[in-house]
Structure P
Amino acid sequence: MDCINKLKQELEPCLREYKDGDLIPVLQKAQEIFGWLPDEILGFIAEKTGEKPAKILGVVSFYTQFRTKPVGKNLILLCQGTACHVNSSAEIEAALRAFLKVGEGEITPDGKFTYNNVACLGCCSLAPAMIINDKTFGKLTKESVVKILNEY
């Protein structure tokens, strides 16, 4: 796969700077280059860093910033934490599903969106909240979600 080989070459400078146990910058760079973290890349990182594959997978699965499946052009992270839950995040998710016509973790047919539920975004005062790419939206309503998505 030429894409994988290109990623490996682009990742080499970051791997040369790797310091024992500091996996997050390496994983961030790999995901920045490829868009997600396929098993082959995780294995390559394990080989180059000397870390056990289980440790790398543990880091990847712990942090919501990392993806092990491809996503659409715009990644929506919908908070389902306590503050968002009590402020109707279920209604926001229903509005997302109705607009996107896909379930959680799926890519829309046009490739524009993927949405994932996350345990907490850390912006409880904005509940209910979501992030699209790097932009945070809060105090959401069903209507505001549709308006925001139409802008993308």
Structure Q
Amino acid sequence: MDTEVTNKMSNKKDWVVDKLERLVKLSRATEPDQPDDTNLFTPHCVDAYDLLDRVEKRYDSMSSSDMIEIMCEANRIWKIRKKVYNGEWDALPEAQLIAEVEDYIITGRKINGIKHYRNNSEQVFGKQSSLAESKNACDAIQEDLLKRGVI
């Protein structure tokens, strides 16, 4: 590979790493002062570190779709943590889960939103939602997005 191509790839990696480091910093800044009974670190903080680690260690072997997935996940976390940082949210688990599902639906990944809702329902609501309950909840969220003109 010639030097110019190598420099461009390195610059892209550096750019993505810089953005993910900012996400990690924001996630750390918005961690609760006292951990709850189930988590020492919020899932967002863990996910932000994971995204950064994946890019730092495996950037050269990542496909475009891998990078897009990482960037979409980073954007999802960023939006939520910025709302916490700006005082718009007290990081209420229900509101956070709904916002996360909204992001999945808005980006055309409703099935992922249903899976995410189901996987996180026990932590948020204290009971595991069935697939049907998760789908119904996501349908209601989608209907609300339509009514508000978001999608």
Structure R
Amino acid sequence: MDNAIEHRLAELGITLPDAPAPAANYIPYVTVGDIVYVSGQIPMRDGALVTGKLGADMDVAGGAAAAALCAASLLAQVRAACGGDLGRLVRVIKLTGFVNSTADFTNQPEVINGASDFMVNVLGDAGRHARSAVSAAALPRGVAVEVEGIFQIR
């Protein structure tokens, strides 16, 4: 088993959470061939949801940190999809980030950079991906961000 990703996580002092269980009637990921589609992940810190609205009660740095938490949960789901072996991950294909923000907030890309930067810091070039960063008037449970992803595995 290739442990390069696990070693990089340890180097960075990152411990991935357990793959979060779904909160409604859906499954956390679907694998089709060598592609894994991971359902939207919401930010959890110390067992609590990270809530807030960008442009009102949360700044870009706080939103980016929340997006990085979502990215860690995405990798946890990929690890589960790979039977615990992150060495099977080939690359991140695409991330879609949703930002709970006010109507006049326009820094969604900077917020979702938290997830993108996390993937590149952990995976290097394999973490580079296509991306969308969009505003949402509200997100489940009032969370600040939600990020979903598409990954290639072997």
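Bear in mind that the values in this text are calculations on the coordinates, not laboratory data. Computed from a predicted structure; not experimentally measured.
To which of P, Q, R does the computed value -25500 (helix-only ellipticity at 222 nm (-39500 (n - 2.57) for each DSSP H run of 4 or more, over all residues; to 500)) belong? Value -25500 for helix-only ellipticity at 222 nm (-39500 (n - 2.57) for each DSSP H run of 4 or more, over all residues; to 500) corresponds to Q out of P, Q, R. Consider the structures P, Q, R: one of them gives 16 for percent of Cα pairs over 19 Å apart, for residues 17-72 alone as calculated from the coordinates. Say which. It was calculated from structure P.
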